[in-house]
Structure P
Amino acid sequence: MSEGIWRERPRVRRFGAINGRGLATFYRREVHRGFKIWGITLAAPSIRALLFAGVFALVVGASGKVVLGMPFLEFLVPGLIAVAILERTFESAAFSMVYDKTEGIFGDLATAPLTPAELVLAYAGSSVTGGLIVGTVVWAVLLPFGGQVPVAPFTLAYFAIAGALIIALFSQIAGLWAPKWDYLAGVQTFIFLPFVFLSGVFFSLDQLPAALQPWARANPVFYIVDGVRFGITGRGDADPLIGVIVTMGCIGVLAAISYRLFAIGYRVKS
């Protein structure tokens, strides 16, 4: 028996153009990791969205305020859904990377049989999946508070997926850059959250002073939130076609940056 074993010589494994098994395995690992603590990843965004909806229903809803030709809560709910998608998407890859860094195992990526493109795709795919799951749960929870069946489901699907992909790629870049938790908290507090909450979640751009409106329209997250709102209600601040152009451009730029960082092993071993 031992003689037969020693006759077997090590062989180089051939993966082909894409290591499909490795890509799928890494993707499943990241998705599973994100939902091991479902109380944080699912329950917390739902409760937070309910609190926002409840507070605004008491403060603004009773006044009968109309925004973009619809009741304020009907205007607000799509924004809360978009925020839930984007927040979960950002936390997915970045938090996973920094956790692995603090545990001293992130450098193992250098020996994984995955190309830089496959790593980008696996991290992005798992982040987008997590964001869409959370967004769906939050949508279901908010149905009694002004939620509705999407008017333009294909538009909604595009902006939800494209928006999640943009933040997923940004999350990878932040996760690669941040050596520990406080660095990542700084990115989330001073870059990610201001872009999200100044994107028209709680207000229409028409309510801003004219001098600030061009700056608001320069925020790519605005087109994600506005596209999700258009997909659900059929109304928005901007032409959805402009949103498609902006989001496609952001995806291309961020994907190129993320790929390059993985290709050079940026802070993978450090």
Structure Q
Amino acid sequence: MRPAQRFPHTLKLTLAYDGTAYVGWQRQATGTSVQGLLEEALTRLEGAPVACAAAGRTDAGVHALGQVASAVLTREMRLDDLQRALNAVLPSDIRVTAVDGVPADFHARFSARRKTYHYRIRNGGIVSPFERGYVWAIPSPLRLELMEEAAALLEGRHDFASFQAAGSDVHTTTRTVLRSRMRVEPGATVGGGAGPSSGTLVVYEITGDGFLRHMVRAIVGTLVDVGLGRRRPESVGELLEARDRAQAGPTAPACGLFLVAVDYGSIEGSILQET
């Protein structure tokens, strides 16, 4: 059993959640947010208002396997007890998977060095009703070798303005993508539950130092266009040069996107960007 932390103390909270029922991570004027529920749970345990920050502001309907939040508490409590107490208060589709004490200058967003997202596509076959909320179902065959060729062109440091949601307010649209790859898992199901799906589970994996709003979903929509033969693989490189969202593919549905992991190790020469 881990000991109680001295107070005040900064905490790193790792969370997994099903984003289906929520307006996203961030508090909104209307609707229920993951941030709001976590802050309410922390406030209840602290006995005073608690604010928390997240590594990534996932949108409505987006899921997380490894979201990270930071918060400061003054109440003395064992970390294991805090984790159990939070999970007792939070709804069952939000789980705190780890609680760690961290240095006072730790910030879930600004201390992050890289994030990894997965986007899951069920290609062909029948999508189980138990999986439909966690994949983008595409019945037509995808040319995966062309998608892989296009995805590789996104690696490196580029201006991703063509893959940014309209109306975003950021200082720069330049980001570094460390990995952009396709993976195929034939016959696999996302949830591993009853009623397995048929067809092929295609997973797009992207790791970068920061992401623009809807960036991953816009990339996936463009890669699917490539896989369906609607555009050439090399057109992805041309889109980077164009810096025009209207020329890229559609924004993929939120349900297939997962924030998988946040890394706080160093990346030589990297600059953390706004997300």
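The maximum of mean projected area of the Cα convex hull in nm² over structures P, Q, that is, the highest value, falls on P.
Which one of P, Q has helix-only ellipticity at 222 nm (-39500 (n - 2.57) for each DSSP H run of 4 or more, over all residues; to 500), as calculated from the coordinates, equal to -21500? This value belongs to structure P. Could you tell me which structure in P, Q was used to calculate Cα extents along the principal axes in Å, for residues 50-169 alone as 59, 31, 20? Traced to structure P. Which of P, Q yields 1.6 for distance in nm of label points 7 Å out along Cα→Cβ at positions 106 and 122, as computed? Answer for the origin of the read-out: P.
Determine which structure produced the value 14.6 for mean count of other Cβ atoms within 10 Å over residues 74-81, calculated from the coordinates; the candidates are P, Q. Answer for the origin of the read-out: Q.
Every number here is computed from the coordinates shown, using simple stated rules; none is lab data. Bear in mind that the values here come from a model prediction, so they are computed numbers and not experimental data. Cβ atoms are built from the backbone, for glycine too; each structure is taken alone.
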